[in-house]
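The structures considered in this document are given below.
Please treat every number below as a calculation from the coordinates, not as lab data. Model, not experiment: these values are computed from the prediction. Cβ atoms are built from the backbone, for glycine too; each structure is taken alone.
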Structure I
Amino acid sequence: MVGVTRITVQSSIEHKENQITEAARVSARKAPRPLYFLYCLAVFLPMGLTVLTVNLFLPSLRRRRAVAGRVSRAFLRVAGIPFAVEGLSLLPRTPCVVVANHASYIDGLVAAAALPPDFAFVIKKEMVRVPLAGLLLRRLGSQFVERFDRHKGASDARRVLKLAAAGQSLVFFPEGTCNEIRQIGKFLGGAFATAARSGLPVVAVAIHGTREVLPTGAPWIYRRPIRVEILEVMTAGDAKLRSRELISRAVGEPLAP
């Protein structure tokens with residue numbers, strides 16, 4: 001029965017991707033801004049519900065993440081947003097901690113589209129209360145961390161550390177949140193403490209273009225290119241400062257004071 005379900009799910013995904021036509025991409029390129037926003041919303045909602053529905057039945061966590069990554073890439077194609085990943089060969093074949101800049105609410109989708117399905121995302125706990133999105137994130141093995149309650153935050157950090165020590169690769173956005181100011185915010189220490197205590201390398205990743213596609217506080221989505229760049233693998237010791245400087249130089253945004 002599980003085998004039949006997997007075949008059915010795979011066929012459904014391939015069918016969805018086959019529906020991505022050149023006409024749809026041309027339509028996205030030519031649409032006025034409000035219409036383009038509505039077009040992206042009309043594409044994103046059914047795709048998101050499809051991922052959630054499929055992932056309710058897939059038993060394998062890695063397969064659930066693979067589905068999410070594949071549909072994320074499909075969304076970017078249908079939306080007519082050019083997307084590229086550079087330096088993927090630099091990613092270690094062993095568990096690691098990825099740290100990336102956080103410029104837009106679309107960064108998580110972009111990271112899922114770019115990275116192999118081996119990573120758990122560490123996300124602020126407020127997201128668990130978002131209808132449907134919280135359920136989907138849990139099915140993808142995401143780890144939720146409390147930011148405002150120190151006691152609960154420490155408990156969450158210990159849980160994430162145990163996961164890393166067991167060999168789970170993690171993705172952090174160490175700025176903690178995104179804002180309208182074009183700069184690289186101060187990095188919180190959780191990602192680097194987790195890497196140091198679990199003996200995992202840190203991978204600095206620069207996400208280009210998402211600030212232009214979905215600016216924080218802006219009412220529209222813009223069709224701009226997105227690029228994910230794997231910058232460097234480093235030991236945890238000096239990673240907090242070095243990764244922030246590397247990402248700042250790569251994306252061309254200053255370090256926040």
Structure II
Amino acid sequence: MAIVDGLMNLDKIDCKIKDAETELSKGPGDIARAEAAVKSPETRIAAFKEKNTIVAKKIHSIEVDVKAVEEDMEKTKGHQRQAKSNKEYQIFKDKIEQDKAKIDKMEEEILVLMDGQEKDAKETAAAKKELDEAQKTVSRVKKEWSERTKELEAELTTLKTQRKEAVAKVDLEDLGIYERARRQARGKSALSPVRGANCGGCDVRLPAQQLNLVFIGKTLVQCDSCARILYVDEDSDTRKREDEEK
């Protein structure tokens with residue numbers, strides 16, 4: 001068995017641990033994005049509610065003004081009926097026409113405001129539907145991540161136990177080399193197969209002396225470029241060619 005075999009098992013475990021931890025770290029982000037989608041319809045619904053309150057007060061205010069003008073117009077009509085001359089009658093008539101114009105204008109304003117309310121009501125209904133869907137998504141995402149978190153944490157517990165067992169089988173000096181290589185690989189595999197005469201990790205061509213040491217398998221050999229620990233895949237064409245040359 002080549003000296004690198006124990007490290008290959010450890011590396012596989014570490015890669016699985018890294019994958020599980022990476023997936024686990026995505027949970028809060030997924031939940032946060034789902035919760036963020038709730039804020040948009042909530043904000044719109046609140047804005048529509050506030051706007052509707054203001055518009056309703058404005059409509060009421062205009063309706064009060066309409067009633068006041070109508071009452072004033074009725075008084076004017078009473079004065080008109082008691083007019084003592086055509087001139088006086090015409091003055092009251094003009095005043096009544098002016099009041100009617102005021103009422104028409106205010107009633108038109110009310111209609112415009114009510115049309116806006118109707119449009120806002122439709123948009124509010126759409127926002128409420130969007131909010132309902134967003135809230136359901138939040139509940140679903142939280143439930144899924146709650147279940148997945150338990151699975152991943154259980155998997156990590158098992159993997160970390162396996163790692164302790166794998167570490168116990170590795171020479172301390174070799175373990176130090178491996179740990180440094182893994183840090184330099186930034187979470188990726190610290191080992192790399194030989195591909196032809198190149199490092200499978202960074203594709204840099206390897207010196208013949210390095211290749212020979214890798215094939216012998218009695219010492220750890222690192223790529224001068226990426227620092228990964230090199231090994232020969234037993235099923236690779238590289239190993240087959242080496243066996244044929246022997």
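Numbers at a glance
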item	result
Read-out FRET efficiency 1/(1 + (r/R0)^6) of positions 106 and 202 (r between Cβ atoms, R0 = 25 Å, to 0.05), computed value 0.60, structure in I, II	I
Which entry (I, II) yields the derived value 10.6 for distance in nm of label points 7 Å out along Cα→Cβ at positions 74 and 234	II
Entry that produces 64 once percent of Cα pairs over 26 Å apart, for residues 42-177 alone is calculated, selected from I, II	II
For -28500 (helix-only ellipticity at 222 nm (-39500 (n - 2.57) for each DSSP H run of 4 or more, over all residues; to 500), calculated) the corresponding structure among I, II	II
Label whose coordinates, when percent of Cα pairs over 27 Å apart is calculated, return 37 (choices I, II)	I
Label whose coordinates, when mean count of other Cβ atoms within 10 Å over residues 50-57 is calculated, return 12.1 (choices I, II)	II
Which of I, II yields 28 [relative contact order in percent (Cα under 8 Å, 6 or more apart), calculated]	II
For mean count of other Cβ atoms within 10 Å over residues 82-89 computed as 10.4, the structure of I, II it came from	II
Top of I, II by Rg/Rh (Cα atoms, Kirkwood Rh), for residues 154-209 alone, largest first	II
Comparison of I, II by FRET efficiency 1/(1 + (r/R0)^6) of positions 138 and 162 (r between Cβ atoms, R0 = 25 Å, to 0.05) - largest value held by	I
